[in-house]
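Take a look at the structures listed below.
Taken together, the values in this text are just the output of simple stated rules run on the coordinates, not laboratory data. Only a predicted model underlies this, so the values are computations on that prediction, with no experimental measurement involved. Cβ atoms are built from the backbone, for glycine too; each structure is taken alone.
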Structure P
Amino acid sequence: MSTSYSFFAYVSRMKLIERWALMRSAQRENIAEHCMLTASLAHVLGLIHNDMYPDKVDTDRMAVCALYHDLSEVLTGDMPTPIKYNNVAIREAYKQVEAAANEKLVTLLPPSLQGEFREILCLDPGTTEAKLIKAADTLSAYIKCIEECAMGNTDFADAKDATLVKLNSMHLAEVDFFLASFIKPIGMPVDSL
């Protein structure tokens, strides 16, 4: 008799966890959608990095890590940014909750897969890959803000400005290139693309 593992039952629930809980959204977004966009953005930021710098990053691995980067939220829910980053104590406590949730999720896999998934879910934040994935995560939020504002939703105007400040404060040439090359058409009507 085979053992049954519930890891992917939780992955399939990513679509049930809504983002932007404190905001009125014209278009709702869940963490599955967010992670897919973040994975695409992480991949392209990695490609841009590899074109600009001699040290190469594994763009495929970055995309996979980004695809799962918010999986812990199937256990924790999505904590709104203004709360999560309100003070150091809350942020550090939430990091511990995320780590515990990720470890719980890893145990829901066959032992032979746990090591690889632990590396995916618990990426070292000091690496170039992790910094670019964090930038991709922030770019995804910025794109959401642009789209909401383009639909006339002024609830996202301040978040849009704050997210751009956050992106600029990262001082990443890859992000600068992306913003200069790809942001302008975001939120435009399809007939204008």
Structure Q
Amino acid sequence: MTTYTISQLARQFGLSRSTLLYYDRIGLLRAGTRSEAGYRLYSEAEARRLARIRDLRRAGLSVENTARILASDGKPSARMLEKRLKDLGEEILALQNQQRLIAAMLQNLTNNVHSPVVDKTLWVQMLETAGMDEAAMRAWHADFERRAPQAHAQFLRSLGIDEAEVLAIRQWSRSVARETFSAEK
């Protein structure tokens, strides 16, 4: 039977020894046996449990939710995953807003001497990663233009888009907004 010391197990999973001690203290992962010298020894089953813990934590689930999952059937509930997905979406949006603000600050500091931190290509890639297709992106632009036209123009410029393209995007955004608004009536 293969056993692992706490240091071996920590190294195998890329965790710190103190993390495993914490998991032991809260009852999330306990060593099944101890050596004659009193050192914790972990079995293959405990290593598999740690792999599950690591995967759940990498998915962003809290220690408390991880403990609940392991105490039940070992599978997260759909509600728990949906909440985590919603939280991730909010975190992504907050980070994107921070990126935009920092890019604007840099633009103000450098007076456009440097290229933007987030350019058009990166912004489109981020929206695609967030699950937006071309139609959703057009709807996003239309809504932005309708709600805050000057902020929309400033945002487009902050992406390093030239003035002619900014005007073109704003024009089709207004036409999409008009079509959407008249269709909703």
(request) Out of P, Q, choose the structure whose coordinates give helix-only ellipticity at 222 nm (-39500 (n - 2.57) for each DSSP H run of 4 or more, over all residues; to 500) equal to -19500 when calculated. (result) P
(request) Using distance in nm of label points 7 Å out along Cα→Cβ at positions 21 and 53, single out the structure from P, Q with the greatest value. (result) P
(message) With P(r) over Cα pairs in 10 Å bins from 0, in percent coming out at 8, 24, 20, 15, 16, 12, 5, 1, pick the structure among P, Q it was computed from.
(response) Q
(request) Using the calculated result 7.2 for distance in nm of label points 7 Å out along Cα→Cβ at positions 5 and 149, pick out the matching structure from P, Q. (result) Q
(request) Supply the structure label, taken from P, Q, corresponding to relative contact order in percent (Cα under 8 Å, 6 or more apart) with the calculated value 13. (result) Q
(request) Using mean count of other Cβ atoms within 10 Å over residues 133-140, single out the structure from P, Q with the greatest value. (result) P
(message) Quick check: 0.10 is what I get for FRET efficiency 1/(1 + (r/R0)^6) of positions 69 and 165 (r between Cβ atoms, R0 = 35 Å, to 0.05), calculated from one of P, Q. Which structure matches?
(response) Q
(request) Identify the structure, out of P, Q, from whose coordinates distance in nm of label points 7 Å out along Cα→Cβ at positions 13 and 109 was calculated to give 1.8. (result) P
(message) To test your reading of the models, identify which of P, Q gives 1.2 for distance in nm of label points 7 Å out along Cα→Cβ at positions 45 and 141 when calculated.
(response) P
(request) Of the structures P, Q, report the one carrying the highest value of distance in nm of label points 7 Å out along Cα→Cβ at positions 61 and 77. (result) P
